[in-house]
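Next come the structures, one after another.
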Structure 1
Amino acid sequence: MSIPFQDQDKLKAYCEPFIRGDKLPATAAELMASRYVAYASRNVDYIIATHDPDTREDTDREATEEWAKAADFRALEIVSTTAGGPNDDSGEVEFIARYLADGREVVHHERSSFRRVDGRWFFSEGKQLQIPVRRSEPKLGRNDPCSCGSGKKYKKCHGAR
């Protein structure tokens with residue numbers, strides 16, 4: 001089953017039955033998507049309820065609510081999933097969430113762990129990942145002419161520092 005992650009309205013419609021409690025997420029990815037929609041709609045009760053029961057008490061409800069209110073969620077991209085299917089007891093979902101905060105775009109890249117307890121999926125923990133920085137220009141080599149225009153090799157000019 002594919003989840004319409006690209007279209008925010010379709011994603012919200014797809015996840016609403018999970019958030020209302022009419023249906024249980026069958027996969028870790030469905031739970032991940034529904035938690036994203038819950039953050040976007042500021043449904044902190046759902047976010048807390050879908051947190052791992054073993055660590056739920058460590059969740060700071062007030063901080064979660066403040067963060068959800070401060071962010072204007074724009075897009076969710078599921079990068080990959082590892083296990084977390086209907087017949088699994090654990091899984092990981094790597095995702096990128098884009099939102100606006102204080103007038104600037106924020107890109108949140110995370111790998112989250114999920115586990116199933118008594119037939120229900122729960123969020124266990126998340127690890128924020130760094131998005132690699134890509135050069136727009138080729139890297140200057142040691143033996144290339146220095147970019148300052150001196151005529152010297154880079155290693156003998158600015159590369160000597």
Structure 2
Amino acid sequence: MSQSINLPRVDEFLQELAAIQQTSSKRIAILGSRHVPLTHQNLIELLSYALVLGGNQVITSGATGTNSAAIRGAMRADPNLLTVILPQSLDRQPRESREQLEQVIHLVENPKGDMLSLAEASSLCNQEIVVRCQQLICFAFHDSVTLLQTCEDAENQRKVVTLFYFD
């Protein structure tokens with residue numbers, strides 16, 4: 001009995017393999033939940049730090065938790081290799097985030113998102129981040145609807161997606 005090979009799947013596999021093996025610098029998005037234990041934040045910060053030391057550009061958003069940890073790591077390694085895209089204007093960000101965000105060199109505000117709910121603005125922001133990246137690393141819970149949708153969108157755009165679950 002002969003089996004047919006699904007050529008588009010083979011092509012997708014080869015593209016993903018080539019992306020993983022790419023040794024030149026990449027644009028890597030790090031996104032994740034706001035509700036992250038401190039030990040996990042330390043690991044995310046270390047990951048971001050190592051990625052930037054390796055010459056990669058890190059792209060994230062401005063929320064507390066995962067994104068804040070990614071910002072700390074990238075800023076420590078090389079602030080020029082960090083881009084933070086906000087779902088809304090800087091003045092709409094929580095006070096505890098604003099001080100950190102004001103130090104970011106490449107900060108993109110989205111004032112159009114000010115008129116939307118945070119969930120809607122975050123979803124649009126994540127879409128913009130996915131378009132700009134080559135690879136997405138996401139830290140989520142199984143019920144993190146917006147983040148899981150972002151991962152699905154990234155996969156549909158043939159981005160390399162690494163998803164870590166906290167639960």
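Could you tell me which structure in 1, 2 was used to calculate distance in nm of label points 7 Å out along Cα→Cβ at positions 53 and 69 as 3.1? Provide the component values of the computation, followed by the final result.
Numbers: 1: 3.1; 2: 1.7.
Computing distance in nm of label points 7 Å out along Cα→Cβ at positions 53 and 69 on every structure in 1, 2 gives 3.1 only for 1.
Assign the value -8000, calculated as helix-only ellipticity at 222 nm (-39500 (n - 2.57) for each DSSP H run of 4 or more, over all residues; to 500), to the correct structure from 1, 2. Don't skip to the end; give the middle numbers.
Numbers: 1: -8000; 2: -14500.
Computing helix-only ellipticity at 222 nm (-39500 (n - 2.57) for each DSSP H run of 4 or more, over all residues; to 500) on every structure in 1, 2 gives -8000 only for 1.
Assign the value 51, calculated as percent of Cα pairs over 20 Å apart, to the correct structure from 1, 2.
On the way: 1: 57; 2: 51.
Source structure: 2.
Starting from the value 61: which structure in 1, 2 was volume of the Cα convex hull per residue in Å³, for residues 45-92 alone calculated from? Display every interim value, and only then the final one.
Numbers: 1: 112; 2: 61.
The read-out comes from structure 2.
In terms of distance in nm of label points 7 Å out along Cα→Cβ at positions 29 and 85, which of structures 1, 2 is highest? Walk me through the numbers on the way to the answer.
Numbers: 1: 1.1; 2: 0.6.
Structure 1 gives the largest value of distance in nm of label points 7 Å out along Cα→Cβ at positions 29 and 85 among 1, 2.
If we compute relative contact order in percent (Cα under 8 Å, 6 or more apart) for structures 1, 2, which one ends up with the highest value?
Values: 1: 17; 2: 23.
Largest calculated value belongs to 2.
Here, each number is a calculation from the coordinates, and none is a lab measurement. As the structure is a prediction and not an experimental result, all values here were calculated from the model. Cβ atoms are built from the backbone, for glycine too; each structure is taken alone.
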